[in-house]
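Alright, structures below, take your time with them.
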Structure I
Amino acid sequence: MRVPQCELGSIVGERAHPLSDTIAGLDEALAAVDAFDQALVAGLLRPQPAQAAGLTELAHAVTGTPLAARVAEAAEKAAAGAASEDHFVALAAARTALLGSVHDALMTRVEEATGRTHGEETRPAPGGRQPANLLSAARSWLSDLARAGWQGIDHDLVSGAAQVVSAMLPDPALRRLAILLDGFSAELAASCPGASLERIPVRRWGDLWSRAMLLTVPGAADVPATGTATGRLLPLGVDVQEHATAAQAQVHAVFEPADGGAPRLVRAGVSVPKPDTVVGAGLWQLLRPHLSLLAALSEGRSMDLTDMPVTAEGDLIWSDEQARPSEPADAFATARVALSTATAQVTAPLDRHPAGIAVPVFLQGYVVQKAAQNDAQEDAQKTVQKAVQKAAQEDGDALTFIVAGHPLAVDTDRIPTAGPLTPEAVAASGACIGLLRWDAGSFSVQPLAVETTVRKKALAIHAGGWAGGTTDKVGVKAEKAATDAVAVLRERAGRLLRK
């Protein structure tokens with residue numbers, strides 16, 4: 001029997017696929033992070049024995065590293081309810097380092113599976129001087145949060161961030177931290193009082209708190225030096241993220257340098273504020289004016305770049321003046337020919353987090369299975385069959401790709417409603433361009449585009465198929481609704497201004 005080939009490799013003897021191999025130490029690292037996060041729930045003003053144990057577990061997890069002595073001291077002080085701001089910074093650093101190690105271990109497996117290498121590590125460029133008083137004020141507020149804990153937050157405590165954010169926003173060097181604090185405090189304010197919360201997003205708030213705490217360290221927010229990119233850009237697909245008041249589109253692509261250098265993976269993104277009435281395909285009206293690459297993606301064209309600024313992490317700082325549409329370029333042809341040889345981007349130190357993994361991959365020759373099918377084949381006993389029926393009712397649309405004999409979950413929840421790609425099209429597909437992600441202990445793939453057969457004709461369906469405009473009835477209807485909504489909002493805003 002011939003084993004289907006794909007970019008994620010094939011079975012070698014009886015060895016498990018790299019993406020399903022157990023990673024030594026990963027569970028222990030995540031357990032230490034969870035233990036510290038639980039300590040933050042009740043707060044560190046008067047820690048209980050269980051909280052002290054969580055702090056000790058975090059300190060033990062970084063034993064033998066350069067952080068060991070400082071974190072051990074910080075854990076001891078925090079367990080006694082006497083932690084200073086510097087101690088909280090050390091604890092945040094330990095937590096971030098552990099998640100960074102998890103990220104690196106997972107990315108090593110991804111590189112084994114894809115056969116792809118990453119670029120060289122870079123150092124940040126020296127940044128401008130940051131006002132120490134504002135960084136200190138932010139650190140003080142974050143320390144107060146840690147002492148109160150998520151169950152102890154109230155509006156008086158959370159509102160303390162407002163003045164700090166207002167003072168930071170005008171300074172570009174502080175804007176990254178300001179926006180993080182603004183969003184974090186708004187999320188906390190919507191959850192006050194903490195004592196009444198039935199469910200606390202422990203990992204998420206721990207992530208936001210530790211990242212913000214580290215960004216209060218002078219120099220931590222310095223960005224890597226940027227270079228320039230001149231050559232051909234071959235789009236692969238677009239990842240769309242939508243919230244009630246904001247939307248973001250991030251195009252993943254292969255860049256071929258004009259000087260004949262090795263191709264590499266790059267990204268170009270745009271974020272815009274939006275009214276909550278603009279949803280689905282209407283998002284493109286807000287995003288298009290800021291990124292001409294979206295039209296090229298929709299039309300299946302490459303773009304020629306000239307001295308386009310690009311960071312060491314592969315993020316293009318997009319400027320329409322330095323890009324022009326070029327010849328047609330099929331995304332699946334790019335994926336088949338160029339994706340496997342493209343060098344992956346490096347990851348900035350503070351961005352080394354498992355949730356940030358989003359690696360472009362190309363899959364073909366897989367078998368698609370639905371959740372009910374997978375579970376029903378495991379055991380024919382009646383009790384198991386009942387469980388399967390219940391799971392099928394609750395999660396009947398869950399899909400799995402069987403890739404080279406190994407299961408890979410398909411994250412259909414990430415497919416945007418702003419395009420023609422649907423879970424049904426993914427289920428009927430024979431090839432897929434997607435983003436490899438990791439969540440809840442396993443890898444999954446987020447489809448960006450698929451090849452399928454419709455009425456005996458091969459067809460490529462892209463999540464960004466409507467990015468440059470569409471004649472599709474559903475897309476046209478959604479765009480018209482968005483146009484009407486924006487027109488009404490502009491008219492109302494005009495009335496207010498006139499008054």
Structure II
Amino acid sequence: MTTETDRGAPALPPPAVPPGSPGVPHRLVLPVVLAGVFIATLDFFIVNVAIPSLRTDIGASSAAVEWVVAGFGLAYGVGLITGGRLGDLYGRRRMFLLGLALFTVASLLCGIARTGDFLVFSRVLQGLAAALLAPQVLALLSTVFTGAARGKVFVGYGLAMGLAAVFGQLIGGLLIEADIAGWGWRSCFLVNVPLCSLIIGLTLKVVPEARAEGRPKLDLAGVALITLALVALVLPLVEGREQGWPAWTWVSFGAFAVLLAVFVAVERTIAARGGSPLVNMDLFGDRAFVVGLALQLVFWTGQASFFLVLALYLQDGRGLTALEAGLLFAAIGAGYLYTSMNASKYAARLGRQVLAVGALLMLAGLVVIGLTADRLGTDGSTAWLVPGLVIDGAGMGLAVAPLASTVLARVGPQYAGAASGVLTTGLQIGNAIGVAAIGLVFFGALGENPAAASYPHAFIRGIVFLVAVAAALALLVQALPRTNAPAE
């Protein structure tokens with residue numbers, strides 16, 4: 001039995017390579033597959049930059065603007081588990097291609113939208129497409145690649161996802177500033193059309209098919225229950241703060257608990273009868289999977305919320321343009337790029353504690369950012385924030401890739417799609433929880449009629465919340481098992 005001590009590198013078991021796939025994957029498989037998750041993650045963040053322009057251009061109401069953001073996240077979050085299982089059943093490459101095709105169409109519809117309602121519809125469709133393609137990425141990587149190469153591809157996954165999140169605002173600002181063909185904000189969506197078309201062509205050429213063994217059937221009862229449960233959880237998180245947490249939000253949270261309990265009972269019953277459950281509950285008998293999933297949720301609770309309050313502080317509080325704010329976000333990307341590219345080396349030396357080191361680096365960076373913002377007030381140069389942003393980005397880079405490998409390390413190839421869907425669902429739920437929580441703290445500090453002078457104080461209050469999240473992440477790492485052998 002291979003063990004992992006605090007200073008030992010996790011040993012990842014080689015998964016079975018699907019029949020018919022080449023012994024050595026094509027060198028373009030990794031960048032092609034990662035491009036899919038990059039675009040899906042990018043579109044979650046890039047739209048924030050486009051909101052002021054699209055509000056003016058198409059006269060979208062405040063509610064419509066809110067749902068341009070929330071509709072994508074809601075559809076993305078609730079569809080991931082089902083999307084992952086569809087890949088297990090019908091082929092991960094096939095579902096990846098279908099997701100990309102739908103994403104291309106939805107992006108085109110977003111780019112030509114003339115009304116707020118049509119744009120919201122298109123964004124929901126885009127989120128559903130992302131939910132279909134995103135879980136196939138980890139599933140393909142964990143089945144096509146074997147041995148030492150498998151650990152390296154997780155680093156690439158973390159790099160692609162993190163860079164899309166960090167540089168989303170900068171990329172959006174550059175596209176809007178360039179005003180290609182007079183498209184303005186529409187270029188943030190229309191740019192996906194040629195990019196997705198290229199990825200589809202390359203996928204057909206170089207990516208092998210992979211699916212679960214046998215002829216399992218789709219668990220329709222499980223699909224219905226988990227979809228309703230996740231809607232009941234995510235919808236009030238998205239809408240609750242804006243509406244003052246009315247009674248329906250708490251009823252919805254209660255419905256989530258009931259639906260989740262019914263879902264677990266149904267899945268266990270199907271498995272006991274020898275059927276094919278949407279999510280095999282045996283996954284949750286592995287402590288590494290459960291704790292890793294909790295780590296994923298806590299980590300992303302801090303990331304989406306930090307990007308939100310930083311953007312608001314820089315643009316509304318300090319008067320920076322979207323492009324100027326995006327350039328400051330690039331400081332996070334610099335730290336992230338360095339450590340994420342070296343994450344496997346650090347993991348080999350530190351084992352599971354690489355996650356704790358990443359969390360502590362984020363905590364230190366956030367403290368530096370908060371102290372700097374307090375000293376700057378409303379007049380000092382925001383360039384002084386750069387050191388803290390670089391440190392925070394470095395911590396992020398040490399966490400993202402090891403998080404993915406921790407959750408999926410001992411998952412069998414037949415469950416790779418479903419497990420990837422559960423993992424990415426944890427990411428989306430963490431985003432929703434973080435934005436809801438930071439909204440209470442940040443907007444509560446701003447008050448009803450915020451002035452620019454109120455933003456530094458609100459930002460610092462938000463930083464205190466984020467420091468607590470980073471500390472919780474470092475502590476939760478200690479619950480990971482020291483062995484990485486398959487659970488008995």
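Rule-based calculations on the coordinates, nothing more; no lab input. For clarity, every value in this text was computed on a predicted model and none was experimentally measured. Cβ atoms are built from the backbone, for glycine too; each structure is taken alone.
Out of I, II, choose the structure whose coordinates give helix-only ellipticity at 222 nm (-39500 (n - 2.57) for each DSSP H run of 4 or more, over all residues; to 500) equal to -26000 when calculated. Clearly, the read-out refers to II. Which one of I, II has relative contact order in percent (Cα under 8 Å, 6 or more apart), as calculated from the coordinates, equal to 15? Source structure: I. From which structure (I, II) was mean count of other Cβ atoms within 10 Å over residues 184-191 calculated, if the value obtained is 22.4? Computed on structure II. Across the set I, II, Cα Rg over 2.2 N^0.38 Å reaches its highest value in structure I.
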